[in-house]
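Listed next: structures, encoded as structure tokens.
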Structure P
């Protein structure tokens with residue numbers, strides 16, 4: 001294909017198609033809240049990755065007349081390929097080998113560098129690059145036993161909240177940073193502020209509830225923790241079993257004495 005022959009509109013159309021495939025996969029996971037969504041989403045990821053590679057070839061071969069248009073396109077290409085590099089690099093070695101065999105790349109350091117560079121660019125997707133870095137620093141890296149870069153995360157959050165003070169995403173990451181820093185009371189306040197925001201996605205509220213369960217547990221406020229676990233049990237479809245078990249575990253810590261209290265716990269565990 002003549003990648004240099006794409007018009008600017010055609011190039012951006014290719015990028016939007018790649019992004020749409022990836023976002024579609026993410027929405028399947030968020031909306032279904034079950035393994036079915038995960039399986040269906042995985043089937044769409046490879047096509048999106050191939051589209052991003054096509055966009056990278058267009059970026060390298062095309063002569064751009066509009067610098068702003070090129071900056072927006074470049075930020076999108078960096079976002080897509082860098083995210084794939086980082087996420088795939090964190091998978092088990094055998095799986096990485098298999099994915100590399102079928103065409104994926106896995107270079108975490110390169111991916112992080114590309115995300116950082118794109119986050120500082122004037123490109124349209126720079127905010128998405130910032131959010132992706134925060135996901136890595138504060139969520140994925142934490143569960144993968146990678147020490148989080150709090151300084152980098154706080155710089156991104158502080159700068160972004162000045163521009164978007166009511167951003168649900170950056171407020172959630174602020175609360176997450178506070179929780180990991182041991183500022184549990186501040187974290188609870190930030191999460192609760194987020195939950196009170198209008199038109200908040202139910203899934204985002206459920207994520208905040210889950211964090212609040214453990215934030216209150218850290219403070220040994222078992223009743224409050226059980227209350228948020230109860231909210232999840234009644235509102236979320238992800239795993240009612242886990243929510244009921246967490247609720248029972250918190251209530252047990254209150255040393256229940258009455259028959260009704262013990263009956264409630266037995267009902268949750270049965």
Structure Q
């Protein structure tokens with residue numbers, strides 16, 4: 001990215017995220033450019049240039065790191081340590097959404113290790129790792145955030161509400177994952193069709209299986225796209241997602257309990273700061 005582009009985005013209060021799936025070896029297996037070359041060095045160099053540019057706002061420099069985790073790439077702790085090392089303050093780490101089945105046992109083990117790492121970071125006052133994941137885009141962090149702030153959700157995400165994808169030809173889709181799937185084309189920028197309303201009104205208690213789940217208001221349901229490609233419908237969740245998500249919820253509850261038991265005063269301090277950050281994001285973006 002050129003300085004000109006970055007300064008334009010910064011001036012208009014537009015945040016950016018950088019896709020980085022881990023260390024150079026891991027990232028460059030999948031993140032390649034049009035010539036087939038790995039993108040790790042280019043991305044890291046662009047990040048350094050952003051931090052060195054004095055014409056950019058501090059808010060713009062609070063970069064998001066975007067990681068698509070998979071059976072082969074789920075070393076969450078290593079990813080967070082890398083992000084911290086290169087200056088990324090917000091981590092969006094989510095499991096890949098495709099037709100490949102998750103290795104449930106392996107991924108659950110990695111989330112167990114992540115939970116232990118978070119407790120260790122809390123005890124050692126290395127809260128930057130906790131702050132990094134406490135957002136609505138991190139698969140583990142958003143559950144922990146809801147438990148810390150006593151929040152519930154009635155929908156998987158903001159799709160159809162505050163989130164849409166507009167293509168160059170004016171076509172509108174619920175999100176970037178659905179682009180190119182005709183039955184989820186919401187219309188054009190000048191009109192919307194009935195598909196919009198079916199997704200807009202898809203609360204978790206209206207979704208098959210989810211409506212009978214005891215943790216549905218902490219979970220919010222499976223990603224609509226992930227449900228669609230695996231179940232041929234946006235309503236039922238894919239079963240391995242449920243197993244992983246239920247484990248994340250369970251271990252997040254246990255994590256909060258252990259944090260409270262170790263130092264309840266610091267937990268309240270953490271909650272206060274997370275609330276302020278959450279309110280700021282809701283107001284400013």
Structure R
């Protein structure tokens with residue numbers, strides 16, 4: 001990464017060989033147009049043991065616009081992955097922190113327990129990715145589409161619940177839209193929600209929180225209420241939480257909160273199309289890059 005010149009104007013691709021890289025990588029804002037590519041996410045792993053800070057812990061932080069990752073696993077190893085994780089062992093431990101506009105992830109995996117994907121700000125596009133976590137594990141004020149992704153809810157318990165064989169209920173998303181004018185939101189399109197834990201689809205990180213699940217298959221890991229207001233119980237009318245044409249046991253609306261939105265067909269079309277919600281280059285950029293390869 002150090003060999004890439006600051007102010008670079010051409011796309012540069014970094015090929016990663018099979019292996020586990022114990023690294024803490026920061027892409028500085030002056031190093032745009034970087035592509036990191038492996039050929040198999042299960043064999044190309046960037047990991048780091050780091051926790052406690054939601055905006056700086058973990059193996060990767062992206063501060064530069066125009067970043068692409070392909071077929072790589074990003075893993076925060078701070079929390080030991082046992083079949084059921086004790087709540088007291090969990091810390092804030094992102095696997096990726098996105099703090100810039102225009103990032104794309106193809107075939108990548110993101111592994112942690114709390115705050116796995118820190119989708120803080122900017123427009124981002126995740127395709128065919130795998131995201132594992134338990135608590136607020138896709139969170140922030142990003143404006144992002146997650147398409148054809150697997151969302152895996154990890155089992156967590158407390159000492160008290162363990163005696164009863166119970167599990168704590170986590171949260172898949174914690175989205176932080178702050179006003180009607182704020183364009184941010186998380187859209188999950190044609191995804192699969194599965195796992196061995198229990199979780200709400202989301203809770204409100206800010207008072208205009210926006211999360212939409214479209215044609216997503218939901219297993220019974222989804223808590224029947226679906227959504228939680230967190231600290232904004234008196235502002236639920238401002239949230240945009242919606243499920244459209246979802247399937248599976250977890251998509252049963254019986255028991256859902258009464259303030260979930262019924263969006264118009266026009267609004268749905270706008271949100272689920274990358275060319276509308278996150279700009280047309282979100283789909284086409286990676287197909288028209290002129291690349292200068294770097295090999296590791």
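Each reported figure results from applying straightforward, stated rules to the coordinates on display, with no laboratory input. Quick caveat: nothing in here was measured; it's all calculated off a predicted structure.
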For -0.25, -1.15 (log10 I(q)/I(0) by the Debye sum over Cα atoms at q = 0.07, 0.15 Å⁻¹, calculated) the corresponding structure among P, Q, R: R
State the single structure among P, Q, R that was used to calculate helix-only ellipticity at 222 nm (-39500 (n - 2.57) for each DSSP H run of 4 or more, over all residues; to 500), giving -15500. Q
